[in-house]
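Next up, some structures in structure tokens.
Since every read-out is calculated from the coordinates, none of them should be taken as a lab result. In this text, all values refer to a predicted model and were calculated from it rather than measured experimentally. Cβ atoms are built from the backbone, for glycine too; each structure is taken alone.
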Structure 1
Amino acid sequence: MSYALVVITLFFLLSIYLALRSKKGKTMDHEGWSVGGRSYGALLVFLLSAGEIYTTFTFLGGSGWA
């Protein structure tokens, strides 16, 4: 077995473990999932929105300028 396959497998197993561990003791509804329980700060929301706007422009609008 190659070293890369071992690293990928360990990373995959660690990801599954963390996902299952983080879910314990929490109830998640649709609102909590979609807006993060309304716990995000204004700066984070601004940066996420700006990143989404520029990414959308790059994929949809920017190609017309080429």
Structure 2
Amino acid sequence: MMDEDKPTKSRVITGTFKYCNSGREEEKTVTCLFTERSEKFELTKVYVVEFGCELIFCKSDNHFLVND
């Protein structure tokens, strides 16, 4: 694992979760782990603690994409 792939920041984010297959949306507050690499991009993958996996996150509008 490269250094820029190691989590460097933890943030609590309230965002909209868009479920790709069902089209469902919900707002949740979650804890996200950011890496140096994820800090560089507007649309990026972040580790969401409550989901136990990485999700696509858009920083400009606080939307997460979830494959359901």
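Which of 1, 2 yields 32, 26, 10 for semi-axes √(5λ) of the Cα gyration tensor in Å, as computed?
Details: 1: 32, 26, 10; 2: 21, 11, 11.
The read-out was computed on structure 1.
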Determine which structure produced the value -20500 for helix-only ellipticity at 222 nm (-39500 (n - 2.57) for each DSSP H run of 4 or more, over all residues; to 500), calculated from the coordinates; the candidates are 1, 2. 1
Output the label of whichever structure in 1, 2 has the greatest value of distance in nm of label points 7 Å out along Cα→Cβ at positions 6 and 30. 1
